[in-house]
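Nothing in this text is a laboratory measurement; each read-out follows from the coordinates by a stated rule. Note that this is a predicted model, so its numbers are computed, not measured. Cβ atoms are built from the backbone, for glycine too; each structure is taken alone.
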Structure P
């Protein structure tokens, strides 16, 4: 009887402790449904925004994190397979976020589905409803991923991030035209 109570108490404490230090990502630049024009895609994607990447921050990565990776994905893009807007990897473990329009020196940015290296802001087709732009930060068990930013597709980058992840955190911000 006492053993069961002690076990239950320890399980509750462990759950509470893990919830108190949950790995998470957020942005001070955007919120659900509210994206300033400077964060929207530029003319290459058919929009007229500034294509500036938003500020992002993350906290409480798990022990053993050696680097991070980041993706921005739109699952509602009318492609049948969604749309990769941004992939970033080899982010040092001591980095806790990005300022607007900046990534740290030495990180690698891949080509999104537009075929251009770096960030591509939202640009959903007018009238297509709300698209859910998903930022995911990956805590990785490796220092670096040896991927060619000129040839690695968003799916291949995602495969490598997921295969080396200790944990991941996601935040979703909706946007429509």
Structure Q
């Protein structure tokens, strides 16, 4: 994958093209396979500043929208064992810093799940810009990080008779997004 080391975006507000954005998580199941899920219901914006490091990202995710392709699993994820959507309907991410280190872009921000806020660092890849058929400027980004779900109180698990646990503590978060200049 070729990514750009310089991010050149017009200053101003950018919105998420929800039809071309995926907020995905990946966890290990029984320590032998990966389970993927997405959050299709979200909202947010990106404010690009003249000094790129002063730019801000703000995203709110509806936890009840979690989708893994298995309705029983989705029902368990929205229960008090995990996201407890009745008490905590949203996950939030608010960026606090954007910087480049050794050619790699890093976005640091506060991730709030349930009533716990922790700082996370995302590796960010700028995929470039283009003009869509309706004359709008669009920009593509990919970002990822790995978190320990137990840091946010998502501690439900089952020990396996043969050793190990049903669900990994480590969860990979991946974002693929197309932003549209407002």
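Just a few scattered comments:
- If FRET efficiency 1/(1 + (r/R0)^6) of positions 37 and 53 (r between Cβ atoms, R0 = 25 Å, to 0.05) is computed and equals 0.95, the structure in P, Q: P
- For helix-only ellipticity at 222 nm (-39500 (n - 2.57) for each DSSP H run of 4 or more, over all residues; to 500) computed as -1000, the structure of P, Q it came from: Q
- Rg and Dmax of the Cα atoms in Å, for residues 61-108 alone derived as 13.3, 38 - corresponding label from P, Q: P
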